[in-house]
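*Asks:* Before anything else, here is the set of structures, which you'll find just below.
FYI, it's all coordinate maths here, none of it is from the lab. From a predicted model like this one, the values you see are computed outputs, not experimental measurements. Cβ atoms are built from the backbone, for glycine too; each structure is taken alone.
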Structure 1
């Protein structure tokens, strides 16, 4: 009877991928799920749930993010200051104007399981507002996203 394979941390090799948020035909949610999938390493045959097998992902052109419908005006992000009555809200457009990279980070974070591996996986996500990034030495390959229907 063959044994079930379980990856070890020493077996993990990490690749680099780059995703262009402007030319991607996928909107924010589809982009976030695909990026989270790669960060978790689920595309690899050696995937093991309790070992971090994921790869690095560089997202460029975060300021030219694609969303469908009127989400830029109606999607609301909430946070709390910690003081009584201190709930604050921002629309997606306000958040994009302030810091467009945080929109993608927050969306990808929401697509990952809430466990001890999430912070390490998010540390491998690099998001840039423009087309330039500082990871060309790693020779990232382009990640193709599934098209939205």
Structure 2
């Protein structure tokens, strides 16, 4: 596993624990649920579930022709978790105050999350190819690497 694949999976486990802690907080202080309910869902679905899916998919999905995507993995990780952290801070404040600055921060968090999802989709699209396409790519690469026979240098 690459370092960003590990980071996505480990971060998902942190989000799982944070989601569970927040669920317990709702039981102890039910009044907190109103401001935090949507954030709680984002933490569980995007933080735990989506981060786990992304980390495992980057790790387990075939990499045709030895494809390496560490930059895509890094972009996915930073956009997803940066967006989620911003969401955890901004969304409850926006719900409580309706201040434009918190609305803008919540919107930015949504854009970061969308960026992470789009980045992941583009990276996975490069991995979804037929075996025939991999063979054709390999033949093209091998023929380009062969020295030309009979040509004067």
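*Asks:* As an exercise: relative contact order in percent (Cα under 8 Å, 6 or more apart), calculated from one structure in 1, 2, equals 25. Which structure is it?
*Replies:* This value belongs to structure 2.
*Asks:* If helix-only ellipticity at 222 nm (-39500 (n - 2.57) for each DSSP H run of 4 or more, over all residues; to 500) computes to -26000, which of 1, 2 did it come from?
*Replies:* The read-out was computed on structure 2.
*Asks:* Quick check on the output: 50 is percent of Cα pairs over 23 Å apart, derived from one of 1, 2. Which one produced it?
*Replies:* 2
*Asks:* Of the structures labelled 1, 2, which one yields 17.8 when mean count of other Cβ atoms within 10 Å over residues 19-26 is computed from its coordinates?
*Replies:* Structure 1 accounts for this read-out.
*Asks:* Consider the structures 1, 2: one of them gives 0.55 for FRET efficiency 1/(1 + (r/R0)^6) of positions 11 and 99 (r between Cβ atoms, R0 = 30 Å, to 0.05) as calculated from the coordinates. Say which.
*Replies:* That value comes from structure 2.
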